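Some structures to go through are shown next.
The numbers here are math on the coordinates, done by the rules we state, and not lab data. None of these values were measured; they are calculated from a predicted model. Cβ atoms are built from the backbone, for glycine too; each structure is taken alone.
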Structure P
């Protein structure tokens, strides 16, 4: 994937070409739309103002799930849809999505029958896409599977199956899938305005963030899939439009895998604020979370609040033998959810009670906007978006092809003990790089497995342009050990500078910028 050639291609097409689809936004939803449109044979371009999955789409709980909490709230349709999509994603990207057993420890007499019945309904809703039956567990069995679970008052438990994945790695693979199917996909290309003729949206104004150049693109279907920034594009279309979304912050804490000492995850069905909480194994770490805190503005780098971190640690401490402390936190990260804004100024709904269903609409100008939802349902959201865009803009309907589309990197039964498994079928090429040049096999940090070859691969094949792109979203070092990622940033910058033909001043600036970002990911 060569970004420079893509930018040149777009500039040359400005006067002569009308794209079928111009997708604004390179998170889960936008990438899904680009893959869907391209595989239907549409001439497709995707524009992302920062890096792919830079915002919410890289800061999830790393679950592919129906949503047990939504079942508690009675949102059966949402859960059924998500469970079916979980099944498709598991089949289409088996190198990234795996079955994950969750265990709910029961401390009251009624919990085991209650949760067994509820989770059996959860299983039934998945139909033929089920991952396995939910089962009651004895106290002894719970302790065997989760050695670090709090045993005082423990009566038994219930197990159920869901999915677990790596979010921004999936985003990278969707970029590659879109490109393989003919799409032009570019990061660091922001849409600064919409072009209109006779009240209809006919194109976009694009700023290349790397060069500062501005150019225009013509398009038949313009899709606003910008997630937390969705209202910015809507305002370009209709300045008087009320906000469609409002921000809610979710925080996660990452600790060492020894805090669970298990391949199984735990789920706390009801915390003190009425949410569920997860402790999920991920790359030899445990992700604890999440919170649901209303905040005032959408920003690219939201900061966790002390009270959110304390809430997660305190809640996790009630259910684990070893109580995680602030000093144990390897990373803390915050993501913003674009929730449906109240329709009336007086409405005050708790953010955890707002439906996570996606919202899809078309304006009088033909602009199609998609927001909400979650990673699990990205594919069906994209299918519905392309269908609406076709209808809104007078295109003849073409059949969706993504339900059984193998995503780039597709590989069954990867060796998850080798950290390179996340590359799926690309793993062989990274190993070849390391074999051809032994220096490329060198680890970047003693506490992490990542090698020089992975940085080179990220630049050459995954359109990584900054140190942040590499350490946060290509190799995930930031999320596994934020301090270690800062310590390795200088070497990463030097490797990238050589690949990108940059000078030492670029290296220093990259390290400075990355350090400023990463310092917000650990507790002082």
Structure Q
């Protein structure tokens, strides 16, 4: 589906069953659920798909070891089930990642081995591997860069890893393959109401500035940290229902953990966990948990957050990472359900489970949750809409649904593994035009064909879409992504029929954006 086709759909459809506002994990999950049940569905995203928190996670598909420590067994069970389904339905994106918890105290090994054995048991048949204690020697064999002084060994456990923005775009493709419609750069500006009940939305095209009145039987607000602003478009007096919490990640060179094994530090100074995870030939360190008053599409990283991550990681690694080692730094805002009483601003105490609320005018909003449980959140939301708006009852099929790009026996050593079955299509583009094989960045293994593919088949509309989310250049190495920007702009301009002025504007905007991912 081209953008033109999508616009044509909204111009020619009299009424939609469901309009979903928000193209992050939650909105995409709900749209897949709705379209595969046969409801006429339109998804609208103000910016690009997964632009916010949904492209800025720790890249883990996990049950949540620390939720188990908090005694939230129900949430862990739910997430472990969904983790197994994601591995089954998107094997080109989800991998089994071994983690080590280093032990520097005598009681760590028995304590965490016991807890992680329960984690394995809760996983049932969908367990990713067996947890076990490792000796000091075995631990250093797996992660030789761990701090050696007082190291007693470690505890091995298994969880999932994925690429969040890539899963997002594959979900968009899945929606469209199942006769749904999805459009990015479409902002909902107000609601249409009849007898004080919502009967549609007014939406403005971010590219042409044209507005459209769209009629709908049901509207779902799945806008993450912006959920309150949509609720208040419906009812200006409504109280906030979410409390944003900022999570910062820094990306460093693979030399700090030259291993396939990830590191989990079970207790930081603020009582959280810290992950050090190999990803796309780099290492992600994170995350923080800082309460924020206001949501932002580009949250600002603070020096304190960066220093906290570096200092914590430095206590566990022989070679301490410094600010000069940081390739990129990025922040996401978690849309946590607001507490009824403020627990001293400690957002880690706030529920990570999701909630569905309905306004008097019939606006349904979904809040909370995380990527791992996106499918179940979508199912719950569409179940709720089906009952509220008396849609024909239809069974959910999403547990068995292969996501676009599905491919078994993926070669994860290939720099293009995340395209799954689409890799054949990219190879066809190169066969037709061999110059597309040329690297734009040999270091990040990104070639010209990927830009063409992103425009033709992945709804990329500008160079940020490509450099941040269709590939992960901005997050992996912000400086390298800046070097790529002119070539990406030139190829995209050619594909989109844009001129030199557009290219120049794109490069200027991208330079401004990239500043936020660079420390110096």
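Results, tabulated for the structure shown:
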| read-out | value |
| --- | --- |
| When FRET efficiency 1/(1 + (r/R0)^6) of positions 243 and 323 (r between Cβ atoms, R0 = 41 Å, to 0.05) is computed for each of P, Q, the largest belongs to | Q |
| Distance in nm of label points 7 Å out along Cα→Cβ at positions 3 and 155 - structure with the largest value, from P, Q | P |
| For FRET efficiency 1/(1 + (r/R0)^6) of positions 203 and 467 (r between Cβ atoms, R0 = 41 Å, to 0.05) computed as 0.75, the structure of P, Q it came from | P |
| When FRET efficiency 1/(1 + (r/R0)^6) of positions 163 and 443 (r between Cβ atoms, R0 = 25 Å, to 0.05) is computed for each of P, Q, the largest belongs to | Q |
